[in-house]
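Dropping the structures in below, format is C-alpha cells.
Laboratory data are not the source of any read-out in this text; all were calculated from the coordinates shown. Not measured: the values here are computed from a predicted model. Cβ atoms are built from the backbone, for glycine too; each structure is taken alone.
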Structure I
Amino acid sequence: MVRTAIQLFTLRDVGCSLPDIIGRVGGTAFDGVEFYDAHFDDLADPGTADRTRETLAEAGLSVAGAHVGIDRLESSFDEVVSTCERVGCSTLVIPSYDGEAFSTVNGIEEAADRIAGLAADLAEHDVDLLYHNHTFEFVEVEGSVAFERFVEFADGRFGFEPDVGLAAHADYDPLELLAVVGEDAPVVHLTDTVPGDDDGLHADVGKGVVDAEACAEAAVRNGAEWLVCENGRTDDGRASLAHGSEAFADLRDGV
C-alpha cells in the first residue's frame with residue numbers, strides 16, 4: 001500500500017526542535033516525514049541526528065526523503081550522505097533549480113546532465129536522487145514544454161518528485177505531469193493550489209483546484225510509494241498538519 005508523509009517545511013513555524021516536531025507528526029495518521037534543506041544544519045550535530053533517529057523509531061515513522069539544495073549536495077556530498085545514513089534516508093530530492101536554465105534547450109540539457117552525475121555518485125551509496133518541480137519548468141521552449149524536454153534528457157538517469165499543485169499553478173495539467181514522469185516518480189507531492197494567487201501557490205489539499213483523488217489514483221497506478229503533503233504557504237502549521245493527516249489518510253485508504 002502507498003504510504004503518506006508530510007514535508008516538514010509545512011511545520012516550520014511550530015517552534016520546536018526537529019525531534020519534537022517528528023514526535024508531533026507521530027501522533028497523526030501520517031506514515032512518514034520528509035526533511036528539507038535546513039535540517040541538514042541541525043542534523044550535522046550527532047546528538048540531534050541520534051535523537052531524530054530514535055524519535056522516528058518511537059513514533060513509528062519512516063523517512064520518505066529529504067530535500068537538499070544542489071549546491072549543498074555538490075559542496076558537502078560526504079556530509080549529506082553521512083547524515084542520510086544516520087537518520088535512515090535513502091532518497092534525496094533536488095527541490096528547485098535556477099529558473100534561467102529552463103529557458104533554453106541547452107540549459108535544460110545541462111541541468112539534466114548535472115543532476116544525473118550526482119545521481120550516479122549517490123547510487124554508489126544506495127541513495128536515490130529525484131527532482132522536484134516548481135512552476136518555471138512549464139514554460140515553452142522552442143515549441144515544447146521545458147519540463148517535458150527535461151524528462152527526455154533525464155532518460156531514466158534520475159527520478160522525479162512531481163508537485164501537482166505547483167504544476168497546476170503554472171497552468172499545466174497535474175494528471176499530464178504524472179503521465180509524463182510515469183514510473184520514474186516513487187514520491188509524489190500531492191499538493192493543492194489557487195492559480196493566480198501568489199499566496200495560494202500552495203494550499204491545504206481540498207482548498208484549491210487540484211483533483212487530489214484523481215492524482216492519488218494516477219500516482220499509485222504509476223507505482224508511487226509515497227504521497228507527500230505540503231503547504232509551503234501555510235501560516236498555521238499545526239492546522240495544516242491536522243487537516244493533511246485526515247485528508248491523506250482518506251486518500252491512502254481510497255486507493
Structure II
Amino acid sequence: MSVLVLANIDIRYGRLTAVRDVSFSMKDGETLFITGPNGAGKSSLLRAIAGVTPVAGGTIDFDGYNITGRAPEDIARLGFSMVPEGRDVFGSLTIEENLLVGTGMNSRQSGWKARTAEDMEAVYETFPILKERRHGQAGLLSGGQQQMLVIGRALMTNPRLIAIDEPSLGLAPNITDQVYERLIALQAQRKLTLLIVEQSSTRAVLVGGRMILMRGGQIVLDGDARTLGNSEAIQAAYFGYEDH
C-alpha cells in the first residue's frame with residue numbers, strides 16, 4: 001500500500017522552477033533516500049510535502065488524503081512529521097520542554113497526558129542521553145545530541161512517516177553512524193516509513209533501501225540504493241555527463 005504519492009509536482013520561486021514534474025510513491029514501512037547535488041530541489045520537495053512550500057502544479061496524497069495546499073499542522077495530524085535541516089531546537093528551553101513542543105495540538109484528546117508521558121519515556125529509551133540531560137538547556141547539547149532531540153521531538157507526535165532533511169549535516173562520521181543506527185532501530189520497532197534527504201548517496205548505499213537521485217529539479221534515477229550506488233550511472237547523474 002502506498003502511504004505517500006506525488007504526481008507531477010512543480011515548485012516555483014518567482015520565475016525560478018526548483019522542481020519540475022516530479023512523481024513517485026512510497027510504500028508503508030519503506031526507507032527512501034532523496035539524494036543529489038546542491039540546488040537539485042530535494043529540500044524544496046520535502047517542504048512542499050510538509051505543507052511549508054506551496055506547489056505550482058501537481059498533487060500530493062498522504063495516507064489516502066489529498067494534502068495539496070493543506071496547512072502543515074493539518075498534515076502533521078494525519079501522521080506526517082518533518083525534521084528540518086539544521087537541527088532547529090529551541091535553545092533556551094530544556095530538552096523535556098523541546099519534546100513537548102508540538103504535542104499540544106492533541107491536548108484536548110482524552111488521556112493526552114498519560115500518552116505524552118509514555119511517548120516521552122519511549123524517546124528516552126531510544127536516546128538515553130536525552131533523559132540524562134532532560135532538565136538542561138537544549139542549546140548546550142552537541143550537534144549529534146541536538147539531532148537526536150529533533151528526531152525525538154518528531155516521534156512525540158506518533159507519526160506514520162518521518163521526513164528528515166540532511167540528518168548528517170555538520171556531524172562527524174561516527175556521530176552520523178549513531179544517529180542512523182537509532183533511526184533504523186526505530187523503524188523496525190515502530191514500523192515507520194522514512195523519507196530522508198541527503199546530498200551524498202554514500203549513506204543511502206550503507207543503509208540500504210530505495211534511492212531517488214535528483215538533478216536540476218527532476219528525478220534522474222530511481223531504484224535500489226546499493227545497486228545504484230555501485231553503478232557508473234550514479235556518477236553520470238551527479239556530475240551531468242554520460243559515457244559514450
Inset, instruction - Supply the structure label, taken from I, II, corresponding to percent of Cα pairs over 18 Å apart, for residues 29-156 alone with the calculated value 55. - result: I
Inset, instruction - Using the calculated result 51, 40, 32 for Cα extents along the principal axes in Å, pick out the matching structure from I, II. - result: I
Inset, instruction - Work out which structure the value 21 belongs to, where relative contact order in percent (Cα under 8 Å, 6 or more apart) was derived from one of I, II. - result: I
Inset, instruction - For structures I, II, calculate mean count of other Cβ atoms within 10 Å over residues 45-52 and state which one comes out highest. - result: II
Inset, instruction - Assuming -13500 is helix-only ellipticity at 222 nm (-39500 (n - 2.57) for each DSSP H run of 4 or more, over all residues; to 500) as calculated from a single structure, say which of I, II it is. - result: I
